[in-house]
Structure 1
Amino acid sequence: MPSLSAKSEDSKKIAQGACELTTEAVDGPYYVDDVFYRSDISEGRDGVPLTLRLEVVEKDTCRPVPGATVDVWHCDALGNYSGYPGADPDEFPNVRRRVKPTSDLRFCRGRQITDEAGKVTFQSIFPGWYTPRTVHIHLKVILNDREMLSTQVYFPQELNDAILEKDEPYKERGKSPYRNQGDGVIKRSGGSTNAWPAIARRGGSIEATQTIVVKRLSPS
């Protein structure tokens, strides 16, 4: 049972609007549901190491949500998605719905179950870019067969530019012409900033921490 102080902190968060519902965003065409349960999803891909820490909380109570399934997927440093070797990151994908994968590769994809604190941690690499999107990570939180949230995580534009221009192997493609400010998915999501994680750069690695706020359905 939570302590009185824990309940007090939850009430304070609600009063401060800290548990604003996370903005939904499209899965995109490259979601794959047959992925491994694992923390390290890098599979040895070259790139700047990224630690992604996620906490899932419930909107109305600001309490952690244990036992939720969290799927994460993103492109590698050169803009390639595992499972889709024929997709050219420099060409606008002529698709608007999910596409069946054509290979068994699953780098930069993984799934975990939130712990009692509602948390999961993924080890990966900082994503690159592909036409026509800004740098981003997809994630899906699944509570049960009726409740789920799809969203995307973004990074400060200054960080994107610095890594894409200066770090290997990103600088092979260089700085992306697609910016946070003009990203179509961000615009369609209302330009909300609640999908922007806290960032720390430690040596040659990036740490990103984000709270994902979900809304449970009322009992039927």
Structure 2
Amino acid sequence: MDVFGDKWSNHTERIRENWVATVSNDDTVVIPGDVSWGMKTDDAVQDFLFLDSLPGKKIISKGNHDYWWQSMKKLGEFLQKHSITTISFLYNNAYVCEDFIICGTRGWFVENSYSPQDEKIVNRESERLRLSLNEGVKLREENPHKEIICFLHYPPAYGGVECKKITDILKEYKIDRCFYGHLHTSTYDRLTPAVGSTKLKLISADSLSFAPYKIRP
């Protein structure tokens, strides 16, 4: 990522230092996509071993550059093959973690008009978000006091444009907080702070100065 400017200089070590200073083994860290440039899982081994070496449990969802992503079965086999024990994947499912129930998907977003191909992707991602949230609702039946929070890779709204099929689902399930990544050159005046009653928060690594963002109840 150093090719994207000085703010990415030595980012791997900065991530490591900030992570170790912030995260304990009892914590969970959610990473909403783009964890490796590897085209296949075998190309991404070192990136996963790096994450696995850091404290805490990690939940990873898919980003637009995660070409290594495969089926949950194959991803599970990949983790087992390399003895990676602290990483799980968010994909049509949900997790109970500390005070929260974690749901989400990659999502999709374009800043102008949506093409027929974009609509197909949005429909698919909307269904995946719904599947994840349905799993989250089931988990909340056993954990009624835990908040369902949503993680997307793409912003559900940005620069005055809204991915309505995604935001409609956030509203339907009454999600109070949604976190997303993807944006690295955005100006803060273009960020959308909320859609309906759902607050939106950008958590891409460079926007947080490469330090984990603590989500509080």
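Every number here is computed from the coordinates shown, using simple stated rules; none is lab data. The shown structure was predicted, so the numbers you read here are calculated from the model rather than taken from an experiment. Cβ atoms are built from the backbone, for glycine too; each structure is taken alone.
Key figures
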{"item": "Mean count of other Cβ atoms within 10 Å over residues 103-110 - highest-scoring structure of 1, 2", "result": "2"}
{"item": "Winner on relative contact order in percent (Cα under 8 Å, 6 or more apart) once structures 1, 2 are ranked, highest first", "result": "1"}
{"item": "Winner on mean projected area of the Cα convex hull in nm² once structures 1, 2 are ranked, highest first", "result": "1"}
{"item": "Answer label among 1, 2 for the case where helix-only ellipticity at 222 nm (-39500 (n - 2.57) for each DSSP H run of 4 or more, over all residues; to 500), calculated from the coordinates, equals -3500", "result": "1"}
